[in-house]
Structure I
Amino acid sequence: MNLTIAKADPRSVDGRMLVEQSEVEMRAAFPPEEIFTYSPEQLWTPQASFYIARLDGRALGCVALLVEDDIGEIKRLFVHNDARGTGMGRKLMEQLEADARQAGVVLIRLETGHKLEAAVGLYTSLGYTLCAAYGDYPDIPSNIFMEKRL
């Protein structure tokens, strides 16, 4: 089993496929007014880094980091069903955090949903803690906000 993680263009064929698969899962779990995802185009900016994880060459996971000043926000953490349980999500997050530290990011935040128990469990195991709503996100019962100081 060969796992690789590299920065990539979210507008690429593999990037679009992973973002769309992530979007399908979000739509199945939450009503539209509770989904705050970014498109591949929104993730292709100088402030964003997009990572694709490949297992034996197959693009099966992704995550993005948006940086403003010295604060990062995680977007689009997704692992395909075929790679769940392999540690891919953890490896994606570890790569993102290592790159964020090198870039001078001191705080990483995220917004996730209450139904995404595996994601919340992963974030918690990586040292993320609950925090107040931030930015333009509504403070609604389905939202969970977390952060980690690097």
Structure II
Amino acid sequence: MSLSRTADSLLRTERAAQERLAQQVRQREAERQRLHEDLGFFERLLPAGGEGLQVRGLMAEPVGDAGQLRFQMLVMQLGKNVAEFNGRYDLLLSGLQDGKPWTAALPGGARPLSLQQYARVEGLVEHPPSVVIKSVQARVIDAKGAVRATQTLKL
């Protein structure tokens, strides 16, 4: 009888160990998948070449039906020994309101932007709830008012 209980106990311990290992394998696989997706995202951000200021990875999505748009972008300054950039960024939203063309810039105007190599910029933009946003254009403007970089996203 004692031998039977010992064997049963060992069997339960072995099954519990197998379940823990299976759970760890599932966690590692999920982590591997997440890292693979992150790698793909960052590879899309890397510039193909060139120098100067660039807007990369512009993303925008509506936030519910509240008349808000969440945006995110990466502004990069390419080249060796680049000076710090001090300027502004602006967004131009385009779409339709009641079937008619509609455009608007960031409420309150362009926002300050400073960077050495790169800066991640994100935020929320309010617009009338009746507007359907069709495109977003990000513009980086230097201290003299010249547009230095743009990227347009079609929604």
Handout entry: Parent structure of the calculated result 12.5, 37, given that Rg and Dmax of the Cα atoms in Å, for residues 8-71 alone is the read-out and I, II the choices
Key = I
Completion exercise
Working back from 11, 44, 39, 6, 0 (P(r) over Cα pairs in 10 Å bins from 0, in percent, computed), options I, II, answer is structure I
Exercise for the section: Rank structures I, II by mean count of other Cβ atoms within 10 Å over residues 96-103 and report only the one at the top, that is, the highest. Expected result: I
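Rule-based calculations on the coordinates, nothing more; no lab input. Nothing here was measured: the structure is a model prediction, and the numbers come from that model. Cβ atoms are built from the backbone, for glycine too; each structure is taken alone.
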